[in-house]
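Coordinate-derived values only; no laboratory data. Predicted model, so just to flag it, every value in this text is computed and none were measured.
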Structure 1
Amino acid sequence: MRKNFFIAFCAMACISLAACSDDENNEPNIQNPSPREQWGPTAKGADFTVPQLPDLYVNYWEYSYSVEDNANLALKISGEFPNCRYFSFSTYNDENGEVISGMSDYEITPDAGCVNPFVQTSTARNTFTVYIVPATTTDAQIAKLPSKNIIKLGAGIKKACLIIREYLGVDEFGGVELPAIQAYDMNTMKEVLAPKRGTSNMWRDPARFEPQWFDSETDVPFMLAPRGSFYPNNATDYLYCRTAIEDNQVMTWSFIPAPYPKSVEQYEGAPCRYWSMCFGTQLDTRSYYSVYDAQANVPDGQKVTFVLCVKQNPKLAEIEQAVADAKAAGQYIHLIAWDRERPSYFGPKTPIGNCITVMYRNILPNKEWEHSMSNMKPTPYGDPVTSAREDPERMQAHLALGEYGPRGTKVSTEEFLQSMNN
């Protein structure tokens with residue numbers, strides 16, 4: 001019922017806008033597809049099709065279009081705030097995957113008569129309007145737009161990609177319809193047909209996998225990821241490490257995760273909005289395992305331990321029992337048994353292998369928080385471990401963040417079991 005009401009509302013809004021246009025400019029009503037037809041299909045982190053090492057608890061929708069062929073067009077994005085932990089709009093240069101700009105949920109000014117439910121708890125139906133405008137848009141033109149929510153594209157962008165992210169939604173769409181897309185000519189301020197959605201380069205195949213010297217190192221530092229060309233969330237920072245786990249090895253790390261808010265009223269000033277530990281393969285850059293903050297169930301200020309081994313470890317049952325005993329004794333501990341024979345995105349003949357990238361994700365990290373990863377110095381891609389030795393106090397998490405920074409250590413299975421029994 002709620003969804004049908006919203007569709008009817010959007011239709012009435014479009015009719016009202018067209019009616020004003022007919023009266024003043026004798027312009028016809030512009031017919032656009034339904035919102036779900038305008039956006040790409042739901043891209044789920046959990047279905048192992050999304051590249052670039054996503055979280056398993058996020059859904060994406062993408063709209064890519066030629067800016068070059070629509071240089072004077074602004075996009076009007078109108079919809080209802082979803083029911084989820086976090087959502088945002090991000091724009092990218094679709095030719096190289098670099099982030100241009102974006103807007104997180106709490107930054108969105110709601111429509112008149114509504115509240116932003118990411119600022120103030122509300123179960124009512126609350127709507128918003130966001131405009132995506134070209135780089136050449138003047139302040140005078142922006143002033144004519146009936147919204148404070150303006151996302152400006154960068155200069156020289158030929159093809160743009162707009163992505164919606166929703167984390168931990170109540171259902172696939174966060175309990176609401178996807179926002180509608182309309183287009184306006186910024187010179188005439190008249191509505192025109194929205195650009196046809198193209199195919200985004202976010203779906204491009206990953207770079208060829210190459211083993212690295214540090215994959216076999218037993219000391220595995222976590223480092224801050226750079227703002228690269230992999231369609232990153234502009235409001236998220238990532239600590240990452242890469243390693244190869246052999247059948248007779250176990251990797252562990254313990255740290256204090258960033259406290260996350262338990263209610264909307266705690267969002268402002270929180271160390272982060274959401275955190276997760278995600279495990280993906282370098283082979284196809286997909287994620288196959290994730291643990292998010294509420295699942296970890298660790299009290300604020302307490303340590304959590306992660307244990308990583310392959311499913312093919314001959315003593316997996318003993319590892320599982322040791323972890324279960326530790327949990328029963330009150331430890332906050334999580335075991336990831338990575339199945340190196342699991343079929344990859346490339347098909348059953350290409351298993352995911354044993355080279356793993358671990359991503360510790362903080363959404364909306366507060367840079368003012370003394371343990372924020374945002375204050376670290378990022379490492380460039382290529383050989384991050386060597387680079388991190390240039391300035392270890394700022395580039396290796398366990399040195400830069402103390403107990404709040406993870407550091408992986410690989411030991412033999414026998415050493416791990418002995419340490420757990422002591």
Structure 2
Amino acid sequence: MEHYFQPEIERASRDQIRAWQDERLAKTVRHVYDHVPYYRTRMQEKGLTPEDIQSVDDLHKLPFLTKDDLREAYPYGLLAKPLSDCVRIQSTSGTTGRRVVAFYTQHDIDLWDECCARAIVAAGGTRDDVVHVCYGYGLFTGGPGLNGGSHKVGSLTLPMSSGNTERQIQFMCDLGSTILCCTPSYAAYLAESIHERGLQDKIKLKAGIFGAEAWTEEMRADIQNKLGIKAYDIYGLTEISGPGVSFECSEQTGMHINEDHFIAEIINPQTGEVLPDGEKGELVFTSITKEAFPLLRYRTRDICVLNRKPCSCGRTHVKMSKPMGRSDDMLIIKGVNVFPSQIEAVLLQQGYPANYQILVSRENNSDRLEVQVEMVPEMFSDSVSEIAQREKELINALKAMLGIYAKVTLVEPKTIARSEGKAVRVIDTRNLY
């Protein structure tokens with residue numbers, strides 16, 4: 001039986017959701033026009049006043065906002081409330097240029113906690129559960145978001161943060177963790193570590209809530225099988241609030257967007273044209289309930305599809321597909337668009353673990369793609385011919401998926417560095433030449 005944290009909202013009629021969105025959008029636009037010179041200037045450049053934005057139908061008139069805009073406005077340029085009203089900042093985990101800093105009033109944090117609580121309850125969470133949070137804490141939104149959501153549900157919360165795998169597994173066994181919250185790559189590493197120690201029977205996990213990086217259906221199946229759980233996707237980004245912008249239900253066919261707080265659009269990433277539901281494009285979000293840092297038409301760079309078909313779980317909010325890649329981390333190799341998720345899907349289909357590295361370089365003015373893949377222990381062989389045969393099979397499978405040749409190098413188990421946070425999959429050295 002499906003459970004809901006806020007059934008009256010999660011199962012609201014489409015007319016009610018639309019009414020909330022129209023009213024809250026108009027109010028938010030007026031708020032930022034009056035209090036954020038950056039927005040006022042951008043709107044005036046387009047000849048717009050708040051009166052021009054009365055409903056969701058008017059949303060397309062507003063200019064887009066990008067990460068570059070946020071960096072340009074750093075630190076206080078997009079703040080829509082006095083600093084004295086703000087109680088928290090969070091920041092992106094990016095490593096280049098100016099960081100993006102997001103501000104929260106207590107009201108903003110309360111709403112964020114509720115969004116994460118919806119995700120935990122959708123994954124079967126109750127006040128009787130032990131929620132094991134090993135997303136990073138501190139400036140990263142993963143830990144604080146799921147921590148707050150777990151408190152709202154009333155679950156016992158283990159604020160483990162990331163890393164120290166020995167301690168993670170000890171607490172998991174000793175305290176009977178039932179819901180695991182972390183990146184999918186760390187979940188895969190924990191599963192591997194638990195099996196190595198022969199502790200499968202000591203683990204009481206029933207569900208996992210995994211996000212903060214792209215992962216495939218093949219990786220989901222692998223994690224579910226190894227940990228004996230149901231693995232749920234969760235989506236969010238610091239700029240919009242953090243995890244809990246959308247989340248999966250028991251159907252596991254996409255993530256319900258919390259439409260009472262966020263309006264989603266899909267656009268053509270090249271032209272900015274708004275695309276109809278069902279078409280693949282770049283996801284754009286507008287915050288309609290945030291006080292301190294409401295972003296209008298923020299380009300996420302994530303490529304996905306929106307789906308409004310009725311869901312068997314009873315929730316009425318639109319679903320977004322798992323991101324199929326990013327318009328800004330898409331690799332263009334020999335003129336071909338390549339997403340790391342395509343490579344991961346092939347490796348998992350062929351029985352390899354999600355431990356791999358993609359190396360892109362340029363030799364003799366030509367792009368070169370190499371995929372280094374760990375073998376599982378039972379595959380490992382001293383036979384050069386057997387390894388060469390496995391590499392050839394992967395080369396053919398990757399060519400069928402990508403349409404281009406990729407060199408494959410099989411490496412010994414445990415030789416690719418493990419991630420305790422977001423995995424670094426791609427090393428592109430072409431811009432160094």
Top of 1, 2 by volume of the Cα convex hull per residue in Å³, for residues 56-271 alone, largest first: 1
Top of 1, 2 by volume of the Cα convex hull per residue in Å³, for residues 296-351 alone, largest first: 2
If helix-only ellipticity at 222 nm (-39500 (n - 2.57) for each DSSP H run of 4 or more, over all residues; to 500) is computed and equals -9500, the structure in 1, 2: 2
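Using relative contact order in percent (Cα under 8 Å, 6 or more apart) for the comparison, can you identify which of 1, 2 gives the largest number? All intermediate terms of the calculation are to be shown ahead of the outcome.
Working: 1: 19; 2: 14.
Result for relative contact order in percent (Cα under 8 Å, 6 or more apart) over 1, 2: largest is 1.
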